[in-house]
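Given below, in the form of structure tokens, are the structures.
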Structure I
Amino acid sequence: MNYKTPGVYVEEIAKFPPSVAQVETAIPAFIGYTEKGPKNEPTRISSMLEYEAIFGKAKEETFEITDTADSNGVFTTTATVIPSQFKMYYAMQMYFANGGGACYIVSVNTFQDEDDEDNLVEPLELEAGLKLLEKEDEPTLIVFPDAEALASQAYKLYEKALDHAEMMKDRFVIMDVVGEVAEFKGATGPSVGPSGKRLKYGAAYYPKLETVLSYNYDAVVKTGLNTTLDLSLLKTSDSAKYNRIKKAIESKRVVLAPSSAMAGIYARVDSTSGVWKSPANVGLNYVVAPTVKVSHEEQMSLNVNPDTGKSINAIRSFTGKGTLVWGARTLDGNSNEWRYISVRRFFNMVEESVKKATERFVFEPNTANTWIRVQTMIENFLNQQWQDGALAGSKPEEAYYVSVGLNKTMSAQDILEGNMVIEIGMAAVRPAEFIVLRFSHKLQEA
């Protein structure tokens, strides 16, 4: 400072270098239909109670009831559920039950009356909800709980979601296999696309899950063709029949695609271990069993597909262990760089964290003093990641490097044009996907 008036002046000298703050890694955005709430307005919530207060509950499902007595007067009551297309409420239950925390809800529309012929999941509405996320910085995962209702059109929606993730470079798409597995791995499922890169921004899970959740139902249920039964009246007039029907209805368990539960698993693993840990070999809560029992041999063609390269992560039941996530691959299974979900999401986290931290140096002098500050800031951040176990190597120089400077990453022309180029290399840890135990006979020694 240029002092002109006599007096005492205080100057604070910064001794600590700037630091990189790690961004959140598991903030999913659920795009779909709700009972109520703000339409096309991404809303942040952090609990199931908050969801119910803002967006309501599940759509009341339709049941067909059969209540017959045999010759001995013993009644047999069965309920057949005709589930609606709207799964958001059940998806949120699975998400929070499996470790989910803060998330975004993008309600593209509300449920219509049952008699409304337009009471359908519309791909254009879901695409519009996806478009809204371009203005949101925090979400890192994308989930479509209602995509199953679109049948083969779901894959066109997933194509757009992968495009979105590739453009934003800070989010990841969790997909469900809709319909037959062969269709997903063939031409119908998400393809590489014009960029040839976007498959690394998504992962797919199979099969659907039978959950412990019960379907939401109304007081009036169907008992056959064009006939209904009011349970509220039946409760007082014939309590025995009411209890039989109620028990039959509540015995029907919600069958749900796995993406919402996996979003919770991602959040749980990130908080307990780190984003660099694969979200696999983890038990699923609120799950009775997968709807399809995938064998060891059947998973071979899912995990590694030589024709398309697209990997599908299986969810399997194991005796004594329960239902486990048994796959850790992105769709880009043929890529040695981006084969694993944990590697892709770890790079997403580092790229976004460093990007935000280096914004403070925009318009700073493009000189050696600034370069050293930037390099030190990033190296300190990566050193912490290495200490936490996210990077391989017995010493820091084996785990990462940061390079910036004239004749290193920049030419004199770059500096004249105002470009500061920083090169970062990381040896991200990879999962031990295949553990090979080699045994042999040891010869007897005299």
Structure II
Amino acid sequence: MPGNARLNQIDHIVVLMQENRSFDHMLGFLYPDKKTPSGKPFEGLTGEESNPGDSGPVTVFKIDTSTPDAYFMPGADPREGYKPTNTQLFRTETPDTPTSVPTMDGFVDSFADALQFDPQHGREVYPGTKPANIMGCFTPEALPVLSGLARGFAVCDQWYSSVPTMTLPNRGFALAGTSLGHMDDKEAHFPIAFDTPSIFGALGDRVGWAIYSGGRLLTRRDFRDTQQASDSHFGDLAAFKAAAANGTLPQGFIFLEPNWDGTNGNDQHPVHDVAYGEQLMLDVYNALRDGPDWNKTLLIITYDEHGGCYDHAPPPSGAAPPDGSQGQFGFGFTRFGVRVPTVLVSPLIEEETVFRVDGGTPLDHTSLLKTIEERWDVAPLTKRDKAAPGIGDVLTLDRPREDNPLAGVVVPTSSGNNPEAGRMSYLDKVCDALAARAMNE
């Protein structure tokens, strides 16, 4: 049975989008020797990758979870905008046009700059943080939930953020196939919102959809069609868990937002507690797996962008510009962003699957849109999601599995003090600003 035929058996596509972590940082050590136990290739770390530092090469290293700072690594918020990302990829803010293949050797330089920038702009830094921290990467033992799902179902080792920049433009691509030319989170000192149709508006009343949030609702304020939608489409994570348990989740697309709060944030944005995000993933997985619709559910866990965290794989060119116009900073939208961790979870997926597209357009956030469009016969929103590959082919099993790869998994806990405790997070401020703007319009 072809993958897209199995995709038609899926009634619920659930996406949990976390914040600002790169693939190598979270999953680079998932499989040693860059291959699975069955010999499938895996584009991970060898442990020999390095970046130049002031005193010589800085080599990637495994984060030691016995240290108090482990789940707050890299210890500060790396720079994540377009220019800092260029520094991380090319060691210059202004690469040549057309750009050559990224060298991926500017992460230590960029993080050293962040350690100067953050305290001057009211951002917390974990005591003792050094530029070399940016080369620290988690082991599977450190992240038993994310790694357990990646091994137990499918990991995408060539899934790229849509644009080489920060949060809101990438979330725009993930849900609307465009950022409307924006390469920054702000315009005229206010957070950007997208006056363009989103996938939620495209689904309309014909296909069910819902947005659930662990804190302030961000996505409701991002798009005109979600701003105008009825309250029935929105809820908190308690409502999501209840709907999953009762078999009343919408038949369609469910988008999950974490809690952005500095004290209890489980979005994993540096320097929030990564262990809290592990608990969130386990809660989401268990809610779906224990519900009556598990066999008809596809769960996708991904991250909106790399957030300045180290990755060794150069992002490819050849992306389809969504709107035909040049964007902010003169960016032409032909380059993808940095790799991000993406895990695909369904009882129709074989364990230890490494899912990628070999040749042609790679997977990126608009592959979410393409998969939803293929499942429910929805027209593409832009040229970018029209060109994107879907992920239906990851569903290879004719009969749902009954095993539970996370049986007995214990969520880690951190021993350090949260440097963001008691502080309002950046994305909470964005949510409030977007809500205030909507009230004044």
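Worth a mention:
- Taking FRET efficiency 1/(1 + (r/R0)^6) of positions 52 and 268 (r between Cβ atoms, R0 = 30 Å, to 0.05) as the criterion, the largest value within structures I, II is that of I.
- Structures I, II were shown, and relative contact order in percent (Cα under 8 Å, 6 or more apart) at 17 was computed from I.
- For FRET efficiency 1/(1 + (r/R0)^6) of positions 4 and 172 (r between Cβ atoms, R0 = 30 Å, to 0.05), the highest value in the series I, II is held by structure II.
- Test item: Cα Rg over 2.2 N^0.38 Å calculated as 1.22, pick one of I, II: I
A short reminder: the numbers here are calculations on the coordinates, not readings from a lab. Predicted, not measured: the structure shown is a model, and the values here were computed from it. Cβ atoms are built from the backbone, for glycine too; each structure is taken alone.
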